[in-house]
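K.L.:
Multiple structures are listed underneath, in structure tokens.
Throughout, read-outs are computed from the coordinates displayed, never taken from laboratory work. None of the values given here were measured: they were computed from a predicted structure. Cβ atoms are built from the backbone, for glycine too; each structure is taken alone.
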Structure I
Amino acid sequence: MKDKRTLFSIIIPTHNRPHQLADCIRSMAKLDYPRDCFEVIVVDDGSLVSPESVVAPFRTRLEIKLLTQNNAGPAAARNTGAKHSKGKFLAFTDDDCIPAPDWLQVLASRFRETPDCVVGGRTINLLTDNIYSTTSQLIVEVVYRHYNAEPNHSRFFATNNMALPRDFFFLIGEFDSNFTTSEDREFCDRCLHRRYQMIYAPEALVYHAHSLKFHTFCRQHFNYGRGAFRFHLKRSRRESAGVLPDFKFHLNLRNWLLYPFSRVEVRQSISLAMLLIVWQAVNAAGFFWEGVCHRIRGMKNTRCVRFDTKT
């Protein structure tokens, strides 16, 4: 990893969050890694105002490029960034994230040990006084505790802290741009289906500053429920696994119900308890809502086929 060609392409999708994007790019300029060994690719996913004014001040400090596309979602934006990348490894994060200064060093160290793998790091909530953001990040933590209990045989990484060889990304088949949420679950499942090793590296830190309110918390996890249905539908079609691992996750009350209370202050406990219940409820509602929508779409398609046949 000592050659001077670009080793890492850091891909950041963004949409209407210029202030968060500025903080994210500023953290890229503080990475403790040779400047000629990484590039930053910002993909504007149809923002109302171009982030060019945010990106421009960093052009003298970083190898950075700004790509634009019509609004198509974060999965499509990441794919766009990957197609224009030149690094040996792709490192994905989000515009409301701030990687630690040694982020690329840690990833490089992991790839020196195991070059042919997917690496996922740990994400830490920066907004500790926001109970909605805190709860949402704790949900990610309990998911990681369940699916990544064996770090060298992990099963899920979120795309705000994930890296893999560029060649692998295109062999696996990019992110499914039909997913607006849960594209990371679907992508990780394809990795496992193709027998690629996934390694959890908790020392690869990214700090997350995603401000939430009650209605945005509910909308986020309702949409995650919808994405979960689409994920299970696609996974069943390729027969890669069943739903048993997810049932085991929800039945593990010690993990998703008890563990979060060890991570918050006492004054936040009641609010946390209520939000964990809300999370389960709205997630399930989103899952079943997407199931109903899928069934309705199927019935409409069937009627179209029958109509075409008669004519």
Structure II
Amino acid sequence: MRKSIAILSLLYGVSLASLAQSARQEKTISLPAGVSTQGGSMSRAGNLLAAICTDHIVRVWSVRSGELTKSLDTNAEPQTAVQLSRDGGLLAVAYERGPVSIFDVDSGKLQSELPGSLPMYVLAFSPDSRRFATAGDFDSQVWDLPTQKKLATISPPFGGSWALSFSPDSRSVATADGDAFVRVYDANTGNLQSAVQGFLLEPMAVAFSSDGKTLLAGGVDKTISIVEAASGKISRVIPKHPGLIWALDVSTDGKLAAAVYRSADRFFDVNHIALWDLDKGGLLVDFEKPGFTIIGGAFVSEHYVFATESGNQLTLWSIR
């Protein structure tokens, strides 16, 4: 089950019916005949979209033009996750057999390969692109990319980690863990800096604020907790969410949060996204429509951009 869920971690399903006038369609992209996506990532700069495709080719598109900019042939190897760096300069691809390949996006050349024997399902670049973290069913790992040296192995007590997030200064990494904790570690040493308890059920999403002082965390208990990163203290909770919180993102000014949900009744249905006012805890935008699946999204300045797949077509959208 974990393997199937992990593929969905990059397929946040988004819906576009309620308040659909707030989402503006920007571009449409046609996939090759018979090809669909199995996971995706949008760079935090909002310039590139990457996706694992069913023909085992990883494709990269320009968000601005909608044009295909790169196709990476991975020798028909099954992939488990894909992740773009913040500026879109690097692309990580994880495989079922264990290792993770890091590609230079401009040239399409393999830059490095991080060894491993177990599949990794969650990938994260640090904002400065010097650190890289992976998570799977058991341990998480933090790597120094310039030297390809493993800096730390992080072993939560139970169930591995559902999500990873680096702090804005790249010095810390937060994990959402299967034992119902969120933990913050020193990214260079793996030393525990703080541990957040108080979740009723396991958190599945975590994101640092733009100033690094707070964390947002949410999951099976259908709430967003705002956490003091240094102490691990939960300072405020935004309750009454419509589903299990699967992914979180915070705007660059720290005022907005994007929460992606999946159904509590239908485990693999991920088809809902909402934007929240973090100061007041109020719902600002709500989207839901079956059949549209998001394959990546990010805040660019104070607006949110995302891509959906429906049938044989990708659509790029923005919420302003």
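K.L.:
From I, II, which structure was helix-only ellipticity at 222 nm (-39500 (n - 2.57) for each DSSP H run of 4 or more, over all residues; to 500) = -15500 calculated on?
P.N.:
I
K.L.:
For mean count of other Cβ atoms within 10 Å over residues 45-52, which of I, II scores largest?
P.N.:
Going through I, II one by one, mean count of other Cβ atoms within 10 Å over residues 45-52 peaks for structure II.
K.L.:
-0.47, -0.97, -1.09 is what came out when log10 I(q)/I(0) by the Debye sum over Cα atoms at q = 0.13, 0.20, 0.22 Å⁻¹, for residues 149-220 alone was calculated for one structure; which of I, II is it?
P.N.:
Label of the originating structure: I.
K.L.:
When Kirkwood radius over Cα pairs in Å is computed for each of I, II, which one produces 19.2?
P.N.:
Only one of I, II returns 19.2 for Kirkwood radius over Cα pairs in Å, namely II.
K.L.:
Of the structures labelled I, II, one was used to calculate log10 I(q)/I(0) by the Debye sum over Cα atoms at q = 0.17 Å⁻¹, for residues 133-180 alone, giving -0.48. Name it.
P.N.:
II
K.L.:
Out of I, II, which one gives 0.45 for FRET efficiency 1/(1 + (r/R0)^6) of positions 69 and 157 (r between Cβ atoms, R0 = 41 Å, to 0.05) as computed from the coordinates?
P.N.:
Structure II accounts for this read-out.
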